[in-house]
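Here, each number is a calculation from the coordinates, and none is a lab measurement. Being a predicted model, the structure only gives us computed values, none of them experimental.
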Structure I
Amino acid sequence: MMANRLGSAGWAELERGLGLGAADYITARVYADDQTIGICSACADALGQPLPDFFFDFGVYWVEFAASGPYRGVMQSTGTTLAEMLANLDRMHNTIRQAMPQAQTPLFALVEDRGDSLIIDYRSPREGLEPLVSGLLTGLLDYFGEQGSVTRLQEHDGRRFHIQLGRGQA
């Protein structure tokens, strides 16, 4: 995402400033939260964005990246509709934890499916990642070719999300 937004040279400069190199991007490795947040903060600064806005954009990007790359099969096996995928997110995260036992994946629950709207609960020991979840849910709308909107609700400590489907919303 950053190479696309900053250009290769801009991303390389940011990597150097963070002391990162190719060895720092190993698939199936768990990274310390402070390291990850530090990288995200530097990326947000480089883009002139507040960190929550960066997290949202990264969530949207992540779904597109995962669906067209190394996690395509996992996504395809998690569900063929948005509601089905949301209902199966914990199963997908269980698969990830089997491969990476030290991973602290979030928990999701599809609380309500009204056909034209969905209510999702998000649980994680990590604080401040709700904008990332909003971006991921928005990315999943795009992935499934759905129009709609994602709203973070104030109930459940702001960790409940409402997805309104259809009616030309974007």
Structure II
Amino acid sequence: MLPEENFREFLLRVIRENPGIHFRELQRLTDSAVGQLQYHLGQLERLEKIYLKKDGRKIRYFTSEGSGYSQRKLIYYLRNRISGRILFQLIERGSVPRNSLIRGREKIRKLIKEKLREMEEDGIIVQVSDSYSLRDREEAIRILRQYKASFLSSLSDNLISLLE
């Protein structure tokens, strides 16, 4: 078992390498008990070394160092299941018609519309006429390359969904 300070540094390194990681994934990667992880995350948050963002029922963790606010927002949306699928389509195709993005059952369409609105308000995507595109596609690609190991499951899920 690592001493407290070493464990916190280890936690920071894992979060730095996997920005936007959620609690259970962090627990799995650090092989730590729930209480131990909660305690140390609380201490790191109190020391302002990490910050968290709520994503539905999940909490996503980011380090306070290194990445800018716009980069953290983009990572947050890439890690979300619904907005991630939208963003992967926009990365792949450049511009996507609104009606191609908003499909499925009524509940799903409502969630997609909400995510599109949020991403547009946060400056991640832009709507031109009846299509959406990324405000900075190159930045999204750079982030995916930089953190590719932590996005592998998302990338494979989205690739499979694009083939459906």
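For which of the structures I, II does the calculation of Rg/Rh (Cα atoms, Kirkwood Rh) return 0.96? The read-out comes from structure I. A value of -17500 for helix-only ellipticity at 222 nm (-39500 (n - 2.57) for each DSSP H run of 4 or more, over all residues; to 500), calculated from one of I, II, originates in structure I.
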